[in-house]
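Novice: Read through the structures below before going on.
Computed from the coordinates by the stated procedures, all read-outs in this text should not be read as laboratory data. Computed from a prediction, not measured in an experiment: that's the story for all the values here. Cβ atoms are built from the backbone, for glycine too; each structure is taken alone.
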Structure P
Amino acid sequence: MPDNFSITIDASQVSAMLKRAKADIDSFIVDVTGELALEAKAAEQEMIPVKTGVLRRSLDIFGNAKKGYRVLPTARRKGVPYAIFVARDTRPHLIQPRKKKALHWMDGGNKMFANWVFHPGTTGTPFDIMAFEEIKLKAGPIMEKIADQHIARWN
């Protein structure tokens, strides 16, 4: 073994490697969160009960990788705020006219009038919570897939 054995550490190379590692980690986080947001949107769209399809089509992804993504119905911003009533239960309640003296609707071709009606309430379909539970199961495999892609770039 040689008597004058030494190790030289070049700080600039270490710094460059750390910067590259940080950039790769940041890129990994952006890729993972973006993929999870897309999966969450698809899962919610699949679980929403469909009457007209407006709520299902209205889902969109908001946010960014640094602050996080949210899947929300854009209908909230367009004046169709009924998503919460689809997702959550509603209690029984009384419905009364706001501007007119009576409620009016058609029932089987007959005109119906009433001063008030009693709504029995509804059972919600918590599509957002159900989608979250599904995404929790998919998160690990998604992270592994993207990690493999990032590792392949290093080789």
Structure Q
Amino acid sequence: MQTFHLVGPLRPLQALAIDLTWLLLAALPGLWASLPPDGPWRGGALFGGVLLLSLGVVPCWLIMGATPGQLIMGQRVVDADGEPQLSLQQALSRWALAWVGLLAAGVGLLWMCFDARRQGWQDKLAGTLVVDPGARDTSASVTTQSDSSAEHAAM
């Protein structure tokens, strides 16, 4: 069994702000310069470029378990069943569902404010949790049992 300290709603939103800031600062000037000067689709192309660049969070979740903003805020994204590593399907689902939740007036992201496990839509549907791996306070913790420890418990 593993015990994770769940991260409250403010810290993931702060990590998102950090990630959006570095993404926009790094990408926006190049995206803007590469677009034609006029055209009715300039805003759509700009949004599409940001959307495509945001896919960079997927390898971050797979390799480091967190985005740069989440690392700065001392967070990790883990499988809700206790596995420390996300699957590719979970990472892609979490990325796509985060955009859905953001485009739904942010309701999907703010859902974590009202959820007992502090999960936004993207976490609920992808089967993930945002945790603080170094926390010692157990008042906001969840215990999970991974498949391997479940097999040992059954023996």
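Novice: For mean count of other Cβ atoms within 10 Å over residues 15-22, which of the structures P, Q scores highest? Can you show the working numbers first?
Specialist: On the way: P: 10.4; Q: 15.8.
Across P, Q, mean count of other Cβ atoms within 10 Å over residues 15-22 peaks for Q.
Novice: Once mean projected area of the Cα convex hull in nm² is calculated for every structure in P, Q, which label goes with the largest value?
Specialist: Working: P: 16.3; Q: 10.2.
Largest one: structure P.
Novice: Who wins on distance in nm of label points 7 Å out along Cα→Cβ at positions 39 and 71 among P, Q, i.e. which is largest? Mind dumping the intermediate values first?
Specialist: Working: P: 1.1; Q: 3.5.
Max of distance in nm of label points 7 Å out along Cα→Cβ at positions 39 and 71: Q.
Novice: Tell me which structure, out of P, Q, gives 35 once relative contact order in percent (Cα under 8 Å, 6 or more apart) is calculated.
Specialist: Values: P: 23; Q: 35.
Clearly, the read-out refers to Q.
Novice: Consider the structures P, Q: one of them gives 15.2, 57 for Rg and Dmax of the Cα atoms in Å, for residues 23-94 alone as calculated from the coordinates. Say which. Intermediate results must be reported in sequence, preceding the final value.
Specialist: Working: P: 15.2, 57; Q: 15.7, 50.
Matching structure: P.
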